[in-house]
Each structure stands twice: as structure tokens, then as C-alpha cells.
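Once you scroll down, you'll see the structures, which are given as C-alpha cells.
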Structure 1
Amino acid sequence: MSSRSINPGILNELPATTLSRLLATGQCSAIEIAEACLRRVDAREAEVKAWAYIDPEYVLRQARARDGESPRGPLHGIPVGIKDIINTSDMLTQFGSPVYRAHQPVNDASCVSILREAGCVIMGKTETMEFAVCHPARTCNPENLAHTPGGSSSGSAAAVADCMCPLGLGTQTGASVIRPASYCGVVGFKASYGLINRAGIKSTSETLDTVGFLTRTVGDASLLASVLIGWEYSGIFNKYDNIRVGICHSSYWASADAGTIPMILNAGESLREAGCDVSEVSLPRPCDLATEAQATINLYESFRSYSYERSNFPDQISKSLSARFEKGKGISLEAYLSAQQVLSECRLKMSLLFKDFDVLIEPSAPGEAPYGIDNAGDAIFSRMWTALHLPCVSIPVLKGPSGLPVGLQIIGPMHSDKRTLEIADQIHRMFA
């Protein structure tokens, strides 16, 4: 083992890419990283409430095992938190619902299994909304404990933001990765639909559900994506000249807080000064209908996805979720198929639009995290992109009037995940 210059006490604060290099060169061990993360959990969990399940002794046993074997790849020995709608064969998976209290799956979700194969230390299960839908979890925002951490991947976002672990898995049906990333001041990445296998993840909407990550750098998101999606990871990003950036004028800009749109326009000007080719763009019809179509499909499919739970355990389902089920029950097949047709047309129009742009940008959320944890905030700035199956990255480069973070959302063409992450990293560095 080489000489050490790293204080083990700060290992939990370092990005996964840095930890990977330190582990590879013998400057730290998996057990030291795990111990640093667990110390942070011990110090802050009572306030932040990021974890639905965590067993410190089991975390340490995994870390010791990783130290005792040959490295399996760049994620070897790196801790990761798993959203509690994703199956783990050795940890409770309760879906944020009393219906599944003390539920222990017999299998790992495919994404968890791949991470184990890569040598990750599975840190624990992070808090989520009830079935990752609408009823708030108990998690608080580490940036300000009196404010919401955002949507259903809030536990992963809070754990990463508070340096309890460097990586967190989440899922997004509407805005459940991008919005918590924005509110908690971390990087959020939602992959293109279907690129990351969803076997073993509790389904809300077959059309919309997508796996994503919460990390502290875009490089960390790319590292995690390389393992779960399957591209070669070198640690070196391609650099792009004259990046064509479209400031997206969507039909819901009026939903943004008063100061948010000026911040986006200013960000566009900063990108122009940094050498990007920036222009403002309005989306073609029928993209103005895509957000409404997303809502229709989500309600229709979630009513059917949770037929077992709502039929057999109605008393253990929250009033807010029960109300959503009733809305879904009232949506006709004709309305559902019409919404699917709208999205098919929109996806075609967006593929044509991206011939003129490398990425689009807009806010990740309407503004700062709202006060109180019962209001997870508005999903309006992500629902369309989720429905259109596009890769999205939220980078923490903006600040609202109270000093809380507001994410800049970067949207790329379908299946351009690697390139979109590389451009997002380049844009992030422009604001550093």
C-alpha cells in the first residue's frame, strides 16, 4: 500500500471518481470509506432521515470483503444507497408503504445485482414516498431541514447531499430524480427510457418509469451509468466545441418562480460567453400537450399497477394516493390511447428538433425547495421529458433568493446519454 496523504475522516465528502482512484492506488480502503460514511450517518440521520433501512455492521462486512478481494472495476468498494422501491435480497424493501412493512424480497433488482457484481458496497435503502407516488416521506432537505427534499427519490438525494454516501439510485416517473437533485443541490441524472433494466423495481407506470442517479458530480453519474448501461469508462470525457444549446421556451414557463426564468436566461448568456452557440427555442406542436398526456398515462397505468394493494389493503393506503387511484379509474381507454399517440408524435418532433441542438436547457424545478416537508414541490419542469423518454441531467449551478439551490436541467436526444453527460460536465465546469 502506497503512502497516504488523505485524511480518512473526509472520505465521505469525496466524489466516487476520486474514491475510485484512491482505492486503486492504495491510498484508502473500502472499510475506511464505509466507516467515514457511517460516521456521517450517525451524526446526521436523526435530523435528515434519509434512510429507510441501514445496518452498519452489514455495511462494514461488505467493505471488508471488498478489501479482501481483487478489484472488480472502478466502482469496487464504493458505497451506494438504493431507493426503497428497488428490491434487495438482503435488506428490507418496503416501498414507503405500511402494506409492505418488514417485506424481504428473495431477489435483487437487476440494477442492484449489477452493482454487486461491480464490487459496490450496498449502503442501505433510502426513503421514498408511498410507492414512489405522492404521499411525502419523512426525509428533510440537508440544505435547510425545514424545507422539502423533493419527490420520491428524496432519500437518495438527501443522503448524497449530506455526504452519507457518494452515490444514490433513484427512479423517475415524473420528476422524482431531477427535482430532488435541484432542491438538495446535487447532480441528478435520468437515463433514456429503457436503457437501465427495471426488473425488480416496483412499477408505477410501464410507459414512464425510468432509473436515475443522485451524485455529487457529473463524472460520478457517468461512472455509475457506464456500469449500469454498459459503455466503456475511461474517466476522460470528450470535449465539444461550439455546443449548440437551446433555451427551451415550454408552455409552462409561467409556472416558474419570479426569479427563475431570468436566472436561466442569464445562464444562457454565460454559456454564450463561454463559447456555446446559444439560442432560444419554442417547442413544436403537439409538445405543448405532452405534460397533460404524461399525467393521463401516469394515472391510468398506476391505477392498474397497484390493483393488488388498493383492492386488498385499502385502509393502509393514504388518502392522497387513494384519490389518485380514483382519478385513474375514471380515465377511459380512449383518453389513454390518445395520450400515447400525442407522445408518439412529440417524440418524432423532438428527434427532428435535436438535429439543430446538442442539448436543451431549462429549470430543473420552478424554484427553490418549498418550506415544509409535506409539499414535495411541483414536477412541471420534468414530466414532459420523462414522457418523451429523453436523458436529463440536473446540475447545481443556480441559487434562489433565499440562497437555496436551483438546478439547471440539461436535456439530450434519446439514447445520447453518454454524450449528454459529457456536455453536462463541460457546462458544469463553465460555471465553476
Structure 2
Amino acid sequence: MTKRSKILVCDDDETLCYLLKEQLLEEGFGVDTAYQGNKAIELIKKKNYDLLLLDLNLIDMQGEDVLHFVNEYNSSIQVIILTGESDVRKAIDCIKMGAYDFISKPYNFDELLVTINRALEHKELLVKTTLLSEQVNKKLGTKIIGESIELERVINLANKSAMSDSNILIEGETGTGKELFAEYIHKHSSRSENPFIVINCASLPDSLIESELFGHEKGAFTDAKSIKQGLVEIAHEGTLFLDEIGELSLTLQPKLLRFLENGEYRRIGGVTNLTSNVRVIGATNRNLLEEADNKKFRRDLLFRLNVITLTIPPLRERKGDILLLARHFLEKKSPIRSPKRLSPEAESVLLKYNFLGNVRELEHIIERAIIFAENDFIRPDDLNLPTNIIQKVNPTYLTENESSESVLSMEEMERRHIEHSLIRNEWDRTKTAGQLGISSKTLYTKIKKYEIKR
């Protein structure tokens, strides 16, 4: 084990502490000693220790109390209990509380050293596992933002699909989040601990896509100076995501079909059939059934691929998610020291905009607005949308006959605020009334009074 590890020895037997310290120093460890439980706790608060050798019977407290503190304060510290034969039962209870192991006194130093190294290896493994999990979660970013009924329907289907091992086709316009859903399915499947590999079929020529997918042997072509693993091999036991699969040429489609049928493939230049257990998720913004009718996509490949089909609705068909997504992008992209917020007028404009580029377009609009906004509030002009859209889509936005300095009556301000709240909540009157702090009956009366229409 690494010789830079720091060990704390806590025992009221000063002679034992001295001997242990000398022996451990000879092994290259950093060592401190404490003769009381309170002193050990103080040292743990000041320094980062990897391991604690802990006696159960201390002068000022029980060793179990120190162990309990370690579990609460820094559970990554590995604890080995030093105990007499009469306290073996208590030592076993400590292991149940989280201690790594125990050693009976008088101890054999070689046996103790083996236990110490194992405990330190255990800690290193825990740290690596935690870091890897955080990196994977950060990379995948599989939190899907939205509460609309349309999106919930797709999420429910994605959850059911994740439980199976079937191939999946994800359909949707550009920018709807097809790759995000593919990642979501992978992360919620039994393959989540294995690779999630992505290839964009529209970004590479045929020769490179085949090499990327299936790999090549040394000497297969001019630049093939060594064996290259294909992505289907790297993704073994995991998920392979083929983005824009509708762009795959008719030359490559039969090779992909063969792989989907039996998991077999050959590297370019190879003569041996290889196998890989991979779940394939394809995504397209085309209608592949029409493509098949027009002889641009193999019908047998389509049927092999779309065992399960997810169709992600465009953003204009799930208006209830627009403001949630906009606020998410604001939080994600705004400077920490000067966070931006959407004005009610800007929110109304966004709710009426069609977003032909879907979620990706909304993200770019928000990112641009953060740059253009002169203060903490983003106004309609900061969105940099066509002027005619800003003028016509939102009755709460100031017209040409109103200056920004016009004084509005209290009733007009109330009317606009109610109308904005109704739009934001997709005319859910119960939810709107709750947010406004009034009863549903009162809200209904005001809608009639101000002639607010959907």
C-alpha cells in the first residue's frame, strides 16, 4: 500500500503506542498517537487520516464513542479495533457499526500490517468508486427537465424500455433531446455500469464509420498501422447510441443489420467473426418508414431496430416545459455573482414562440439573452427574436402607444399579473389561484371582470 498514508494510534497504553509508532514509521507511514479519546477526536478534526488504530477501553471514554464520531465526521477513515480477548464481542459489534476489522492483543505486527494494508486498499477502492460515479453522473447529465403530460408519457415509456434489453429507435425533430433520452435509458438499465458509446452517423464518411463501428486489422488500408477496436467491441455489455441513423448509407446498412441479428461482426481486413453483446439505440429526425418506401433505408433494418419506438414531442407541443427549461438554462449559464431572471414579459414571449430548433434553440436564446441583458432582468428585446413576434404574441408586453414609463392603474396591473400567471400555468386555475393566494372562486370572478380570454 502507499507509504504516504497517515495513521492515528489511539490507546491509553503509552508503551504500546510508542512501539506501534516506531514499527509503522519504519514501514513508511505517517503516524500520530493519542492516549485519550478526546485527544484523538481533536487530531481527527485537524488532520486528514487514512486509518485509525483504536483501543476500546480508554481512560476518558469508550472506543465505541470515538468510532461513532468517526462515522459521523469522516466515514472514509478506516478503523481497526485493538482489543483484548475478553472484548471480542464488543469488537464484533464495532464492525457492525462500520469498523473495518479488529486485532486481538497481544498482536502480531506482521498480521496487523497485512490488515492495515487491506484496510487502506479498501479505502482507495471506495474513493475511486465514488469519483468514477460522480464523473459518470456528470458526463451523462441524465436529468430530464419537464412536467408536461406529453413529456411524462415519453419518460414513462423510457423507464419501461430501460427494463428490457431490446433495441430502441428514438424519433424526434432536431434539438428535442434524443441523445439525452438515450443516456437516460442506459443509466436506468441493467447495463448502466458498462460503457455508453455515441457515434454520429452523419458526421463521418462511410469508410470511417465502418472503421469506427467495427474496427480494423493492421494493414487493412494505408493508414492502418495497428489493430483498432471498433465501438461495438468497446461497448460490450453496454449501450451503443447511433445518432442520425437515417444518414447511414445503403452500403453499411446490411453490415449493421447482420450485427443486430446475431451480434457478429468483422473488423475491416479481418477474416474472423467476432461477437459483442451490445444494446443499440438509434435516433433520427427522419421518417424512416417513408425512407424505406423510397428505397433509402432498408425495411428489414428498420424492423430490427425499432422493437421499441420513442417519439419525443417538439417543444411547441409541450408549452408547459418552456419556462422550466428556460430557468434551468438561466441557472446553468448565468454568472454566479450576477444571476439573471426572466421578466414576466419575456416569459410570455417565450411561451408563444414556436421554437423550430426546439430545446437546443431555447438554450441558445437564453445564453444569448444573458449576454445582451443590461441588468438582472431579461426583457423581450434581450431575447433577440424577430420584432413582429415580440409585438404580436404577448398582450402584456408594452405596445407602441405605451412607453416604458407609463403609469398603469392598479386594476390594469392586476389584470396583467393574473393573465401572465394563467399563461405560465397553462390555464390551470387551481394552481394559479394557489400561487396568487386567492380562492378559485375569486380567480374566476376576476377572469370574468377583466374579460381575460384563453
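Structure values in brief
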| quantity | calculated |
| --- | --- |
| Given 12.3 for mean projected area of the Cα convex hull in nm², for residues 58-169 alone, calculated: source structure among 1, 2 | 2 |
| Among 1, 2, which structure scores highest (criterion: distance in nm of label points 7 Å out along Cα→Cβ at positions 74 and 210) | 2 |
| If helix-only ellipticity at 222 nm (-39500 (n - 2.57) for each DSSP H run of 4 or more, over all residues; to 500) is computed and equals -14500, the structure in 1, 2 | 2 |
| For mean count of other Cβ atoms within 10 Å over residues 154-161 computed as 33.9, the structure of 1, 2 it came from | 1 |
| Distance in nm of label points 7 Å out along Cα→Cβ at positions 10 and 258 from the coordinates reads 4.0; which among 1, 2 | 1 |
| Origin of the value 267, where volume of the Cα convex hull per residue in Å³ was derived from one of 1, 2 | 2 |
| When FRET efficiency 1/(1 + (r/R0)^6) of positions 274 and 298 (r between Cβ atoms, R0 = 25 Å, to 0.05) is computed for each of 1, 2, the largest belongs to | 2 |
| If distance in nm of label points 7 Å out along Cα→Cβ at positions 34 and 146 is computed and equals 3.9, the structure in 1, 2 | 1 |
| Read-out relative contact order in percent (Cα under 8 Å, 6 or more apart), computed value 17, structure in 1, 2 | 1 |
| Ranking 1, 2 by mean count of other Cβ atoms within 10 Å over residues 178-185, the structure that comes out highest | 1 |
| Computed 46, 28, 20 for Cα extents along the principal axes in Å, for residues 18-105 alone - originating structure among 1, 2 | 1 |
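Every read-out reported here was derived from the displayed coordinates using simple, explicitly stated rules and does not represent laboratory data. These figures come from a predicted structure and were not determined experimentally. Cβ atoms are built from the backbone, for glycine too; each structure is taken alone.
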